[in-house]
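Please find the structures below.
Taken together, the values in this text are just the output of simple stated rules run on the coordinates, not laboratory data. Here the structure is a predicted model, which is why all the values come from computation and not from measurement. Cβ atoms are built from the backbone, for glycine too; each structure is taken alone.
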Structure 1
Amino acid sequence: GDLYDPWEGFRFDSILSNPPMAAGKAVWEKLICEAPKFLTENGRLQIVAYHNKGGSRLEGIMKTTFGNVITTTKSGGIRVYVSRKL
């Protein structure tokens, strides 16, 4: 299936991803923008990415989609971005 297609009707407390940046903006935008309908109340989307290789764009999309985003881990350019469904 395509990203969330196999999970239609399911709800999760957490969705974790290390999206392939080479897959392109459309793929990771879909991953983020469709996540809220698959998350429970207070569920979290957590994404691992290199900040300087697209991660900052992911962070912005998460902020726009969820209204919040925090960075929980920073190591060697890698970040873990977390948004919570409120």
Structure 2
Amino acid sequence: STFSAVSNRPRVMVIIIRYKCDSCGHTHALLPEFLIPYRSYSLLFILAVLKDYCLTIEKISEKYGIAASTIYTWKALFLKNKKI
């Protein structure tokens, strides 16, 4: 595997399978269950970051190499979509 120049973390290549629908004629991507559509990070990574929410935002940002605004966005999405 290769390493990210930004975070020095391993990179993993994921192959996204696309298919063309016979009914509508559009192509669709079949994403693995650990990926969230339109996001750059996996579900497991996002949950790991949110699990550390007891730390300050600055410490979380430094630990994972992500922007504070990203953490706030993930928290808002989690609270909006969580099931009770």
The value 2.2 for distance in nm of label points 7 Å out along Cα→Cβ at positions 16 and 48, derived from one of 1, 2, belongs to structure 2
A value of -7500 was computed for helix-only ellipticity at 222 nm (-39500 (n - 2.57) for each DSSP H run of 4 or more, over all residues; to 500); which of 1, 2 is the source structure?
-> 1
Suppose you compute percent of Cα pairs over 23 Å apart for every structure in 1, 2: which one lands on 16?
-> 1
A value of 15 was derived for relative contact order in percent (Cα under 8 Å, 6 or more apart); which structure in 1, 2 was it taken from?
-> 2
Of the structures 1, 2, the one that 2.4 was derived from, the read-out being distance in nm of label points 7 Å out along Cα→Cβ at positions 56 and 72 = 1
